[in-house]
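> Please find the structures below.
Derivation of every value follows stated rules applied to the coordinates shown; laboratory data play no part. What you see is a predicted model; the values in this text were computed from it and never measured. Cβ atoms are built from the backbone, for glycine too; each structure is taken alone.
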Structure 1
Amino acid sequence: METTRTARLATQLQQEIATIIHQELKDPRLGFVTMTRVELSKDLSHAKVLFSCLGGEEERVRSQAALDHATGFIHGLIKKRFRLKVIPELLFRYDESIAGSIALSETLDRLRRHNQP
């Protein structure tokens, strides 16, 4: 269970990372990426940053590579902007739940069309 402080910090990190990615990263491999959520460890030393992106598998792999490459740069900017004893180590991962939700929605739409008279 997340505490209020942890939840608030996760939200602030998500917003700041999204701002950094959209305004300060100039990597051509980076597609249209959206930060979906940040999961913090209990001791706040690690942050799993979940993202989604438009496009297919190739676009996702290129965006993952760009984010992995920029992790140190993003961590350094966060260190300057947040007043914390420990800045969490960042780990970027693709958020599979978005793709699963879209697939489920499409399946339900097909079933509805199939069952209509």
Structure 2
Amino acid sequence: MILQDGNLFAGIPSALAAEQFDELLRTTACRLERIVSIGHATPAGEWYDQAWDEWVVLLQGRATLIFAGEETVRRLQPGDYLRIPAHCRHRVEQTSETPPAVWLALHFEGGGDRASGSA
């Protein structure tokens, strides 16, 4: 048996040139990563358009996201989560610097529009 342990808030730097992506778990069905953003945003004119579904929760800090076709940004606080279906174009507009924004992101192949809970 191989055990893995750690702390999601360990090793968070005070400054980063680019977002930090730390893979915590990978299986044939999914990938789990911690993302650290310190004042980062998606570059102007660019959109994320992923071939997989993503479930993301903001653990610390603040962030704003916008989705293609929506006029209003979504403001995230600690504990807020989103399920982002594959090919749902979105951008990170802003992340906090103090404290750094710490995300947990689960990437998986979607299977329709079923969702549990609400944001």
Structure 3
Amino acid sequence: MTNLQGIDPSVPPSGTGCVECESVGGWWVHLRRCAQCGHIGCCDTSPSQHATAHARATSHRMIRSFEPGESWWWDYQTEQMLESGPELAPPESHPLDQTVPGPAGRVPPDWRAHVH
């Protein structure tokens, strides 16, 4: 990745779960990290799709997967996936013991019926 517009590598993630889901007792399938402000939001498969909502509300264009073992990026402006990007402030993912979907105890038994 040669264009660092919309990326601040020094900003840590906002937490270990989706900011909005945590505030209302919701749940998520996968997590995404805003590369500009560190906001953690849930993916577009999740019921609430907070990562995309954050990007639209703020015009922050770049996200990175916040899943263990994943290092891909998404550019909302160009609608392109990128295989890699600059190293971001740690941690690079949610804790390994955090369930997917998560968090444990809030995922309904029929969660697959609620995903996009």
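> The value 1.8 for distance in nm of label points 7 Å out along Cα→Cβ at positions 41 and 73 was derived from one model only; which of 1, 2, 3 is it?
Computing distance in nm of label points 7 Å out along Cα→Cβ at positions 41 and 73 on every structure in 1, 2, 3 gives 1.8 only for 3.
> Given a computed value of 22.2 for mean count of other Cβ atoms within 10 Å over residues 25-32, which structure among 1, 2, 3 does it belong to?
3
> Quick check on the output: -3500 is helix-only ellipticity at 222 nm (-39500 (n - 2.57) for each DSSP H run of 4 or more, over all residues; to 500), derived from one of 1, 2, 3. Which one produced it?
3
> Using Rg and Dmax of the Cα atoms in Å, for residues 17-56 alone as the calculated read-out, with 12.1, 33 as its value, let me know the right label among 1, 2, 3.
2
> Then there's this: Identify which of structures 1, 2, 3 gives the largest calculated value of relative contact order in percent (Cα under 8 Å, 6 or more apart).
Top value of relative contact order in percent (Cα under 8 Å, 6 or more apart), among 1, 2, 3, belongs to structure 2.
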